[in-house]
Structures are given as C-alpha cells and as structure tokens.
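These notes open a run of structures that come right after.
The numbers here are math on the coordinates, done by the rules we state, and not lab data. Just so we're clear, the structure is a prediction, and the values are computed from it rather than from any experiment. Cβ atoms are built from the backbone, for glycine too; each structure is taken alone.
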Structure 1
Amino acid sequence: MYIPHHYKNENIAEVKDFLNQNSFGILINTVDGRPWGTHIPLELDVDENGNDILVGHIAKANPQWKNFEGNPEVLCIFNGSHSYVSSSWYQEEEVPTWNYIAVHVYGKLKIIEGDALMHHLKNLVDKYEEASENPIKIENLSKNTMKQVRGVVGLQIEITEIQAAYKLSQGREHDHSAIIRELERKNDSGSQELANRMKNI
C-alpha cells in the first residue's frame with residue numbers, strides 16, 4: 001500500500017503486537033479474475049522453523065479456497081483505530097484529514113488439515129474464550145458437534161512482507177496537544193486509542 005515515509009512503522013515488535021490485538025482481518029486473493037475478500041480471524045503464529053505465519057480457516061462452501069493452489073499469493077488487511085481530524089484543531093489553516101492504523105501482510109498460502117487444523121482451532125477458541133465466565137474447550141465438545149469441522153478449510157500463510165501505516169499527525173507536532181485534546185473529547189474508543197498513541201510518539 002502507499003505509505004508516506006513518515007507514517008511507516010518499521011518497529012516489527014510493535015506491529016506484531018498490533019496483529020495479535022487486531023487479528024480479525026480480510027483475506028484477499030483472485031477468484032475467476034476478480035479480487036475476492038473474506039473477513040476472518042487470522043492469528044499470528046510461528047511455524048516449525050520459527051518463521052512468522054498467519055493461521056486461519058474459511059468455510060468450504062466459500063469458493064475462494066479453490067483458487068489457492070494455482071495462485072498461493074494472498075494479501076491480508078488488518079484495520080486498527082481511525083478518526084477524523086478537523087483542521088479547526090490546527091494553529092494555521094489547512095485541510096482536514098484522517099488518522100488511522102492499518103497493516104497489510106503479504107504471504108504464500110497453503111491448506112492445512114488434520115492435526116494442524118485442529119491445533120489452530122483449539123488455539124483460536126482458547127484465546128477468545130479466556131475472558132468468558134464459562135469458557136468452552138474444543139476437546140470437550142461432542143463428536144457430533146465437531147463434525148462441523150468437515151465444513152471448513154484450514155490455511156497457513158507464510159509471511160513474505162509486512163507493511164504498516166501509523167498515521168498519527170506526524171509533521172504537525174506543534175498541533176499535537178490540541179489534536180490529542182479534541183480526540184479525547186470524542187466518545188468513540190478509536191479516537192481515545194489514537195490520542196493515547198499520539199502521546200507516546
């Protein structure tokens with residue numbers, strides 16, 4: 001994606017933390033000559049060689065998976081917080097803009113089955129059940145319920161490139177205090193998070 005140099009985040013540890021906290025992404029490839037996207041959780045992990053990967057699954061009824069073998073290169077998009085920024089918050093006249101965080105991950109996909117798929121599903125459920133009052137476990141579900149696994153296709157994406165845009169009013173440092181103050185006045189969580197991030201740059 002297009003990222004002006006001063007918005008590019010090359011702190012890989014920070015970007016990985018973002019991916020762990022914002023793992024619901026969009027998996028994009030080409031189906032019948034057209035771009036195709038599916039909204040799914042894509043969990044950051046490492047393979048047996050210590051390489052960074054994304055792991056997920058889609059419905060077998062989704063025709064997207066039938067196009068992976070011939071063209072395994074995919075794009076995964078992850079969106080973070082975003083907020084409108086009014087130029088009325090600036091000291092000088094300027095056009096308004098938008099602050100945001102977005103990460104694009106490119107990689108090569110392969111289908112996973114059997115134990116690898118079950119390992120992914122177990123980790124996914126454990127992660128998101130952790131805060132539940134009565135958490136479920138994959139291993140405790142009945143065989144009849146687990147038959148539904150036959151209806152999904154597991155996937156593993158070897159990461160080849162990560163592009164991270166953190167647009168946080170860089171270049172307008174003299175206006176940061178006013179922008180932060182106005183973002184904090186907004187009621188949405190995205191504006192609050194952006195204000196907190198701006199305090200740390």
Structure 2
Amino acid sequence: MGVRKWIESWPVYRQFTDGDPLGRGAAAKSAGSERLQARVSTADKVVKSICPYCAVGCGQDVFVKDGKVTHIEGDPDSPVSRGRLCPKGSASLQLTTGSAREYRILYRRPYGTDWEPLDLDTAMDMIADRVIEARRRGWQWETADGLRVRRTMGLASLGGATLDNEENYLIKKLFTALGAVQIENQARI
C-alpha cells in the first residue's frame with residue numbers, strides 16, 4: 001500500500017475530505033463496522049408492548065422472527081419511558097424464552113407438599129366452583145340496620161401493578177358484577 005493510499009485510509013483524513021467534519025457518517029466506518037449488522041435487523045416484525053414488571057408502563061419494542069420473540073428493547077416512541085428500560089424491563093425476554101418458564105398449570109392441594117399438573121379445564125372448573133361458593137357463603141342482602149346492600153364479603157380483588165387500564169377496568173367490572181366491594185390495586189397501595 002502506497003503512502004497516499006495509507007493516508008487516505010485514516011478516518012480523520014476521510015472525515016475532512018468527504019464532507020463529514022463531525023465524523024458521524026462514512027468517515028467513522030471501517031471495514032469491520034461495514035460488516036456489522038444490527039441484531040434486530042433479521043426480525044420479521046416489531047410489536048409494540050408494555051413492560052410487565054411494574055405500574056410505570058414503559059414502552060417496549062418486541063422483535064419477532066418465525067413467530068418467536070428474539071429481542072426486546074425500549075420503545076423510543078413511548079412518552080412514558082422514551083426508549084429506556086430498567087434492568088428488569090431489559091431482561092424481560094426471559095419471560096418468553098427463559099428455561100424456568102412453566103407452560104402447564106401446577107396445583108398444590110391443601111396441606112400438600114408437592115405440586116401436581118392439572119389440565120386447563122379442571123383448573124378453570126375449580127376456580128369457578130370456589131368463586132361461586134365464596135360468593136354464596138359471604139353474601140349479604142342487607143346490613144343489620146336493614147340497609148339494602150346486595151354484596152358479598154367472601155371475595156376481594158387485589159390487582160397487580162403490571163395490569164394496564166383496560167385490564168383493571170375489566171377486573172373492576174367483573175368483581176363488581178360478582179358483588180365484591182373490596183377491590184383494590186397494588187399500584188395504589
């Protein structure tokens with residue numbers, strides 16, 4: 001390589017001769033950086049989502065390839081987080097791909113020490129039966145003073161901070177329809 005070619009390969013020389021005085025364009029590229037490609041460039045689609053960890057509601061861009069989540073980053077369009085995620089939010093890919101994720105329903109019987117797998121229909125029937133029984137046992141038509149209340153004291157709801165407004169709205173409607181009066185959310189406590 002001649003001296004002239006060698007000097008022309010310097011990034012500083014390219015910076016001033018290629019019209020890139022701040023060194024943000026082609027002047028900053030090397031042969032190695034030319035070969036680099038963003039880890040998310042192979043994604044089939046990007047899905048907007050909300051971080052599931054707390055009540056802040058940071059926006060996330062979820063990168064999907066072949067129907068599987070491959071990467072999660074902060075959403076720069078989010079007015080809440082402006083593209084930033086905390087350490088837990090940054091590690092939320094493990095929720096979909098982590099080796100500790102369970103894909104089945106586990107049940108531990110009262111006073112039991114071991115977990116046993118259940119099918120979805122059995123688990124849903126158990127939940128429905130228990131809700132109906134708790135509502136029936138705790139039902140009040142009126143107070144001791146004769147005030148008409150039509151409520152149950154056998155059910156309560158404590159919503160999670162990771163639920164969005166729509167989910168909290170539906171949970172409130174469900175528990176109100178069941179007659180529950182103790183309806184609260186973790187984000188308010």
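For distance in nm of label points 7 Å out along Cα→Cβ at positions 16 and 168, which of 1, 2 scores largest?
2
For FRET efficiency 1/(1 + (r/R0)^6) of positions 64 and 144 (r between Cβ atoms, R0 = 41 Å, to 0.05), find whichever of 1, 2 sits highest and give me its label. Before the final figure, lay out each step's value.
Details: 1: 0.90; 2: 0.10.
Across 1, 2, FRET efficiency 1/(1 + (r/R0)^6) of positions 64 and 144 (r between Cβ atoms, R0 = 41 Å, to 0.05) peaks for 1.
Which structure, out of 1, 2, was semi-axes √(5λ) of the Cα gyration tensor in Å derived from, given a value of 58, 22, 12? The partial results should precede the final answer.
Values: 1: 37, 20, 15; 2: 58, 22, 12.
This figure was derived from 2.
Ranked by relative contact order in percent (Cα under 8 Å, 6 or more apart), which of 1, 2 sits at the highest value?
On the way: 1: 26; 2: 11.
By relative contact order in percent (Cα under 8 Å, 6 or more apart), the leading structure of 1, 2 is 1.
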